[in-house]
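A short reminder: the numbers here are calculations on the coordinates, not readings from a lab. As the structure is a computational prediction, the values presented were derived from the model and not from experiment. Cβ atoms are built from the backbone, for glycine too; each structure is taken alone.
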Structure 1
């Protein structure tokens, strides 16, 4: 008797649990970006060759005029630079050097004052260079000034705390008609496995006159940076190859955001969150959330795109600053309990599932997914301290995964008619994936839980 052949079959993988909808209001974030120019240097992210990364120098007189954006920087302006280097082919110990150079646009000296600045590598190969490996940190940790995961997290944390990295000078005097090197920084890969390293750099600057600025990439010799006088040669050369062609503005279908190489308009988003026509936000509005770094096809149903527009950019790179990396959010919430009962609310920073459609709330995964969406520090002022009274400034470091609710930054407890001034600050860090939300959520009041009258 011949038995039928039994074929081994693999049972189908269980379907992922469906996202859950948290019914609530999702409202546009009040306020807006300032007009401060930001040199946004993030394309290519992975540098595959030396050359000009970004230049705001004039086109006139240059052998490669298309390599220059011709934007004068005067007064307050910022630099955001974020790059990755994976070494040279057939080499295990190469170092790529990044330089920031500048020159006055007139015939007078110009002073550049550093208002704030920080830089960090993903992995340092010597003790002189600050680094921030991508550590698997808990979802929430108190920020003591030394908690970070990734260079974007560290730089945003230090800049938010107004710390200055000692590698960055406090002031430069730029002579007219001469290129000045502001800072030269290595991205080494020697001894790393895999051969991959990254660097984030952010500067907040004040100039006494109009200047041109550029970021350049070059190789040195024997772990030494290029000769100081060689940067002018690189500035008259080619662009470093770009990557990630963007979807044209307004096109349908799949969206490729690309990375920015240009000059954006807006460094700080300031806003006061209130009820329409009122000087306060009523506690009765909870549950309510406001987008942070909302973008094209990711407005969470609000229709609000917070993305900074670009004053100038290179062809083949992003046409807007999708993600607002390096932008500070400074938000005031004058909260008032307009009810006749004590109220306790949670203030939370969250990573809901991205959508552009109104859904009657926000969707979250029952369990957070694997992809990390946010690594950075959020500072809150005015939350409950001991005994329900208002406390001072509190900073926490968050690591949030896709579709993750909370955790709460803290609570605010108010007696009937009481008010509390809340403030939230963060710098949107590199290595994050937008959008996120700031949320005010009800907390069930226990009978013996006091409410603050402050």
Structure 2
């Protein structure tokens, strides 16, 4: 059992003020792998005050100083790569190859990317040639509450911590209590990189107590949250009381529109993107819309693909998926699978229960439903498991209408070899991102959504600007 009961506050690992422990469960074994502490209001207050004090100097640090520290952080991150990957496999069940290449790799990519954008960013610039005495200044927003999820631990943490550091903000990070171990390694790396005390602080805890204390704290200037739409709404209410700045990256229910002229791998690629990470990605294409002339063929191909798709122990090497994060999440997915059957969707593969031979651990069968109607619960709810809903369409206009008929608007997908069709459809899809023919979204492209999928953008220059306020100065000579 790993003891991780301390918090990182003001440059030190400290004991919680009021001790309350929580076991971190390895989802592949259903057994405890570590123990953390749940932070209370006093711990949060201590961390916020440390961040507020540190801001007095860090908020006015030079770009060059921040670049140097971040470059050192990047070197140290690479040295701890294996430790981070192993922690992610243990805490959230990502298979070791996937954890090493993608889960840990995305964190490194974001660090490298933000260093580049920080070097290029102009924190002071003239308004324009028409107004030579007018100056635009970008300043850090101040003390930030950063609340991150369990499904992509390092990806989401680095999308917040690194631009906040780059901007000159100070922060308190609350990683998910379900998967906090990799974030605690990052705290060790930040300490080793010699960032000033109080600039970065970490307090573990749950949403109801620790998260609420953070998001309602009067000295917090900005909240950056990634998680469920329901939690995002509650956080917005807390923020509204004293006009905190808010950035929210929330849920999704992406549509993958497959036209009859799609490339030969489009069907299987779409299923892989849905099942990858055990379906626990907000930008997963969980609704597959297939042109009617190839619909029956697509369903048969999906049946074969899903039936052969491997689910196994995350500690094994290979291209398989592991368990979902928790018993609560497993039960939610099972309930929704049964709901799909009850609603009259055609179960093509998978279904209720665990895969054969995997009785221990929160494993879910890769599941495909055909003949889904867009008003069914499985088509409207973010299941967050390896469950794909397939439905036919006849015209381009109908496909766009179905795709947009959702409260979410994070990522949609288009599969066609017609470049003009790509442009027409992409412009009409109401989502923050559109992935065409498996091209993917660049690591530094703005990440975020429309509607219930959130507010603001992460990654690249847009992600850096999220942590900056804009000041106009007249009479600058």
(message) When semi-axes √(5λ) of the Cα gyration tensor in Å, for residues 146-297 alone is computed for each of 1, 2, which one produces 37, 18, 13?
(response) 2
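So if we calculate FRET efficiency 1/(1 + (r/R0)^6) of positions 370 and 394 (r between Cβ atoms, R0 = 30 Å, to 0.05) for every structure here (1, 2), which label has the highest result?
2
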(request) Given a value of 0.75 for FRET efficiency 1/(1 + (r/R0)^6) of positions 74 and 306 (r between Cβ atoms, R0 = 30 Å, to 0.05), point me to the structure among 1, 2 it was derived from. (result) 1
(message) If helix-only ellipticity at 222 nm (-39500 (n - 2.57) for each DSSP H run of 4 or more, over all residues; to 500) is calculated from each of 1, 2, which structure is the one that comes out at -11500?
(response) 2
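Which structure, out of 1, 2, was relative contact order in percent (Cα under 8 Å, 6 or more apart) calculated from, if the result is 19?
Values: 1: 22; 2: 19.
Here the read-out was taken from 2.
One of 1, 2 was used to calculate Kirkwood radius over Cα pairs in Å, giving 23.7; which?
On the way: 1: 23.7; 2: 23.1.
Structure 1 accounts for this read-out.
Hey, distance in nm of label points 7 Å out along Cα→Cβ at positions 50 and 226 derived from one of 1, 2 reads 0.5; which structure?
Working: 1: 0.5; 2: 2.3.
This figure was derived from 1.
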